[in-house]
Structure 1
Amino acid sequence: MTSTRIHIGKRLLRNKGTLFGMTVIGASVLVAVIVYFIAPDPSPNANRIIVEIGGRPPGFHQQFLLLPKERTRPSASFFSRLFNGREDAFDYIPITGYLAQGDSLVVQKYVDEGVTEKRVISRTVLKDFRIKTQTFWLGTDKYGRDILSRLLIGVRVSLAVGLVTVLLSLSVGVLLGALAGYFGGRVDEVILWLVNVIWSIPTLLLVFAIMLVLGKGFWQVFIAIGLTLWVNVARIVRGQVLAVREREYVEAARALGYSHSRILFRHILPNVMGPVWVVAASNFASAIVIEAGLSFLGVGVQPPQPSWGLMIKENYNFIITHNPMLALAPGLAIMLLVLAFNLLGNGLRDVLNVRA
């Protein structure tokens, strides 16, 4: 078994398309884990709103006066920062220049393009301040939030929805498909009827119906999508089980008096899972696209949590104006991650010798 896995791994790595997909997926997983340590805006959900600099193009530079917030916040632990980031300890005030005069600090606060406001702050009151220049590599959205930071954090949503959807669809699909293929008869008819009913409903309409029951939210999106993508898995597993249930090793297991559950889950399923892994990669890509579509329509992940589909919705007006990158960046990210999973699925299909 170990040598077989090593052989499969070597064949996957020899396929350039699959290697590219695995590299993108691996990099995405790494970014999702450490995102709050590498994002330019490490605040929760990268939700640092600075409306004065909203809608700025990629590569925009801005100088800030950092003033300590009145309410002090306890320092975040490592795990708290890993999962949720940390609250800003300073207020970010955009400025165009500053000058220290005696016991006062004179700053030119940035208000709008070509508009500034002079502010004089007493150094006796202002005991702690910092001056920082930040580059917004992908620009800012209409609220002045850093697009790059929100794009990086959005990786978590896309990978999470794909993972939960695949686990849910595999759990339901493999179980129902295996029962239908192994027992046949009335069990097969009932499960096939359910599959055909679900198959006949458009995916988005079915997701809307499920979310109408579950409500809008982070986990509800994952469950709703997972409950719509199990049909492909069930049909494929049923067909595979039908093809092998009369094989010699299955007959031998029956002759030895093994239970149906042991025959099905220990002898049949491990030998028919090749096509399932290919479908799992495809479902992962489909889940990312569906979640992005739902968020774009406003029924998926809710603000201020960053989702690539939600970012497109918030910024698609900029496509025909001066800053199309605000909407194109999350669109390109969706395309790249979906392409990576499809390439992985193609590689698995070739390596496992799956026949369509």
Structure 2
Amino acid sequence: MPVMNMIQALNSALDVAMERDPNVVHFGEDAGYFGGVFRVTAGLQKKYGLDRVFDAPINEAAIAALAVGMAAKGLRPVAEIQFADYIFPAFDQIVSEMSRIRYRSAGQFTQSIVVRSPWGGGIRGGQTHSMSPEAFFTHIPGVKVVIPSNPYDAKGLLIAAIESDDPVIFFEPKRIYNGPFDGVPDSALTPWSKHPKGEVPEGHYTVPLDKAEIARPGEAVTVVTYGTLVHVAIAAAEASGIDAEVIDLKTLTPYDIGAITASVNKTGRCVVAHEAPRTSGFGAELIAQIQEDCFYALEAPIARVTGWDTPYPHAHEWAYFPGRQRIINALKAVTEAA
């Protein structure tokens, strides 16, 4: 089985999807001739032509609107937003059109759209290239939100998203796109930082859009997370000596509450971790649902490890980024609570 990093796996997913279905098209800023700023679409325009892989103007609202029109006419567009930080001009189209057309047309029209975008911090991108805006999109009925944590899932989830008849916001953790980043302190390194590749089948396969996975089994405490922090959480569990079970959500909406509650009912303790700011982050939704479903099994308050309620910093990135030590501290606090 070929070994790929996440960039290669995503490129393979797009290649497979476009080869199988002539209705799949891909476009975005620098996504055509250049192959994207992170090279995810490299070679696709040459293979599939200008009609199916093309560049878009610097106008995120127009990119989303074009995808809406294409999908209404039966195409399966994959629209790239160059960085997740730039997605907000497209927000009205996503909320007001993309998420509602299937509902308000009683199923006459679908929105088979994937909006894919590099997401998250850890590359010294500063406040305009490091955001984790997933919580905004989990609040929109009719939209799925997906964040993979490894190359195998990235390919399978992207193919599944393209084949879905509902719009999918597909965030790609650029911290683990293709390997370690110089200057990352030891406290932030993860096994995935050092070994960024994984085995990925060449052909077609899918990963379900509504199933979480136990990334590390354990008995003492449950860690619920996604994206880059799956690997940080695993590293924290191993460094702390605490037998933590790490759940990789993969999909935030709809998220797999059954997998979460089964784990928390077993361990009786829980830590929720994400890169985004704390207030109204997706972790708050998870904690509320866990408390509703697992109240009588909980032996300690649920802990949160998140980014801070500030713009993402450049100079103090590793004080902001939820690194290994912060998760270790939370694991200890939760497991030592009476």
- Message: Suppose Cα extents along the principal axes in Å works out to 61, 46, 40; of 1, 2, which structure was it derived from?
- Response: 2
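For structures 1, 2, which has the highest computed value of relative contact order in percent (Cα under 8 Å, 6 or more apart)?
Largest calculated value belongs to 1.
As an exercise: distance in nm of label points 7 Å out along Cα→Cβ at positions 162 and 282, calculated from one structure in 1, 2, equals 2.2. Which structure is it?
Numbers: 1: 1.6; 2: 2.2.
For distance in nm of label points 7 Å out along Cα→Cβ at positions 162 and 282, the value 2.2 is produced by structure 2.
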- Task: Give the label, chosen from 1, 2, of the structure having the highest value of distance in nm of label points 7 Å out along Cα→Cβ at positions 114 and 138.
- Result: 1
- Query: Taking Cα Rg over 2.2 N^0.38 Å, for residues 26-233 alone from the coordinates of each of 1, 2, which one would give 1.52?
  - Reply: 1
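Here helix-only ellipticity at 222 nm (-39500 (n - 2.57) for each DSSP H run of 4 or more, over all residues; to 500) was calculated and came to -9500; which of the structures 1, 2 was it taken from? Working shown, then result.
Working: 1: -18500; 2: -9500.
So the calculation was done on 2.
FYI, it's all coordinate maths here, none of it is from the lab. What you see is a predicted model, and the numbers here were worked out from it, not measured in a lab. Cβ atoms are built from the backbone, for glycine too; each structure is taken alone.
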